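I've put the structures underneath this note.
Each value in this text was obtained by applying a stated rule to the coordinates, not by laboratory testing. Just so it is clear, the structure is predicted and the values come from calculations on it, not from any experiment. Cβ atoms are built from the backbone, for glycine too; each structure is taken alone.
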Structure I
Amino acid sequence: MNILIIEDEKKLALALQKGLESERYDVEVALTGEDGFFRLCSRTFDLIILDLMLPGRDGTEILRTLRKTDSLTPVLILTARDTVEDKILGLDLGADDYLVKPFAFPELTARIRALLRRGRNDQAAKLGLADLEMDLLKRTVLRANRAVPLTAKEFDLLECLLRNQGHVVTREMLTRDVWKVTVRATPLDNVIDVHIGRLRKKIDEPFLPRLLHTVRGVGFILSEKEP
């Protein structure tokens, strides 16, 4: 799950990023309204955490513009503005929830889970192959009904492979879709191979059949059968 935080209080923004990444979310931070708007125009996110008082382009303008083209992506306003009028304005502009600073982090994560559930039905929120199961909302993975602990990057890597199961996923695709890198002087092949190796140990080595296969010189495939 990809979350964008648009928040100009750097200390708070980085603390939120660290906390949400520990919950296995993929998090990006924009410290200005302009940067946040640019990121929204450049890629899609599963949820947006938006401050209202931002330098350059304020949160209400970002939300108003976003809702002209995107009515589905959940937006959680996180702001110090606590009047009823501010809340009504934010919700009327298209926000899905409104949380006032200061706040408790567990409440924030609970609201995030609730918003993500609204945007996905049960089928879309789960991926699987054979006895391998992934719950995108709970960020959990099971193999043969046994929990498989994954890091955030391993989870994203497995999600990409599951979404493309039965098809070869190249290192270039993983660089773009999992590592979010489009331009790089040197390839990420070694980094990808290390993560694939760690993922294989966790989801395959204790189980049968083997699901994660390497297609030499091309990439990787998740399949019940050898490619």
Structure II
Amino acid sequence: MKVYHGSYTRIETIDLLQAEANKDFGKGFYVTNIKKHAKRWAERIAREHNAMPVVTEFLFYETAYTDSIYKVLRFPQPCREWVEFVMMNRDPNIPKPAHSYDIVEGPIANDWVTSQIKQYEKGKISMETFIERLTHREDTHQICLCTTESLSAIKLLEITGFSEMEEIAKAVVTALTESGIEQLAAINIFYNSKIFTALSDANTGLYLKSWQEIYEMLKEERRSATCTYHSKKC
């Protein structure tokens, strides 16, 4: 199964020592099989670091679920046990690690879910109401690799032309900032452009072009978008 990790840099080596505690499933390396969720997270964390969002692709060996060398916990959908497990891992008063699993899979407790957990903790909603609300939300997914041993269940997928794409992205964003655009705005302009989408697809071969050519293509895209917005010819 192909899985994704969103960040502000490409992940070449997984270092669990850099992982944060008190996450949904505890300290570990998190991936998802829903690419748009990884992209969304990459955009969020990249803004915090004033950097470009990057989604790294991995291959997760699903045989890990049945391999006796791993201790696995899976939540196919939101349930009472999942909520209690998330609450346990997030509780700063409980010693960490709070569990002994190698791999944990289940839904993501996003901002909305977190707010509902707080409502439940305050006694404002019942567990039954909480679970009922969760069943009508968008599906989410995450896998947490909690131990060093679990890292053998995942493999980095090499992306043709990635280094070239990365260098082009840096050069184009730099050119945008030198033209007078604030850096964060420049990052958003490039990342949300059609040119970036095409550049990210190795099959287009755009990474073989120079950054200057890509920059000119981006400027043309922006000019066309402006003309369309004002409904007139330039």
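Remarks
- Calculated for structures I, II, FRET efficiency 1/(1 + (r/R0)^6) of positions 49 and 169 (r between Cβ atoms, R0 = 35 Å, to 0.05) is largest in II.
- Origin of the derived value 36, 19, 15 (semi-axes √(5λ) of the Cα gyration tensor in Å; candidates I, II): I
- Highest-scoring label, criterion being relative contact order in percent (Cα under 8 Å, 6 or more apart), among I, II: II
- Structure (I, II) behind the derived value 24, 19, 14 of semi-axes √(5λ) of the Cα gyration tensor in Å, for residues 9-96 alone: II
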